[in-house]
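**Student:** Have a look at these structures, which come just after this line.
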Structure P
Amino acid sequence: MVIKSLTITENAYSVLKSWKHGDESFSDTILRLGRSHAEHIKKFCGILNRSEAEVKSCEKEIKEARVQSNVAFKEKQKRMMKSVENDS
């Protein structure tokens, strides 16, 4: 396995660290996030060719995902703020 070093800001490091699950490595975190975004893109490709019922179903899924995302964001934001406060 080839290993590459990256230079990132402290803020970027804190954000990435907050996205980690348990003992997940940073590489695993980046790969998980990348796959997740790719899956969402694939899922909604060709949405204009779908029936009205399929479009409404997709809209419902998007709204539910936004709610979940907002909750997750707020939790991550709290963890980041605690991390920043502890680093000060």
Structure Q
Amino acid sequence: MDVFEHLQLDELQQQNRALLLANGDTITSNGAYATLELPHLPIKLNGFVETYHGLEEIILGVQALSRFKITLDYCSKRISYQPCP
């Protein structure tokens, strides 16, 4: 099942947006304003949540990530995080 549908965001008033990807391609996204809460993380944000055809994961933006110290260990393929003090 699509993550957007599983979270019942498809039942809210939706908007389409054009997104410019890092490779220069443009795609159309579908989204809705919602409150985002992530289990096991101290995050509760109000904002625009969007998806596009083929997306199979959740992507967090700067507003959510700015609340954490994130360490990427590319050698061991691990990411760790801790809340900012």
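Each reported figure results from applying straightforward, stated rules to the coordinates on display, with no laboratory input. If you're wondering where the values come from, they're calculated on a predicted model, not measured in any experiment.
**Student:** For which of the structures P, Q does the calculation of log10 I(q)/I(0) by the Debye sum over Cα atoms at q = 0.15, 0.16, 0.24, 0.28 Å⁻¹, for residues 17-64 alone return -0.55, -0.59, -0.84, -0.99?
**Tutor:** Going through each structure in turn, the value belongs to P.
**Student:** Here helix-only ellipticity at 222 nm (-39500 (n - 2.57) for each DSSP H run of 4 or more, over all residues; to 500) was calculated and came to -1500; which of the structures P, Q was it taken from?
**Tutor:** Q
**Student:** Comparing percent of Cα pairs over 17 Å apart across structures P, Q, which is largest?
**Tutor:** Going through P, Q one by one, percent of Cα pairs over 17 Å apart peaks for structure P.
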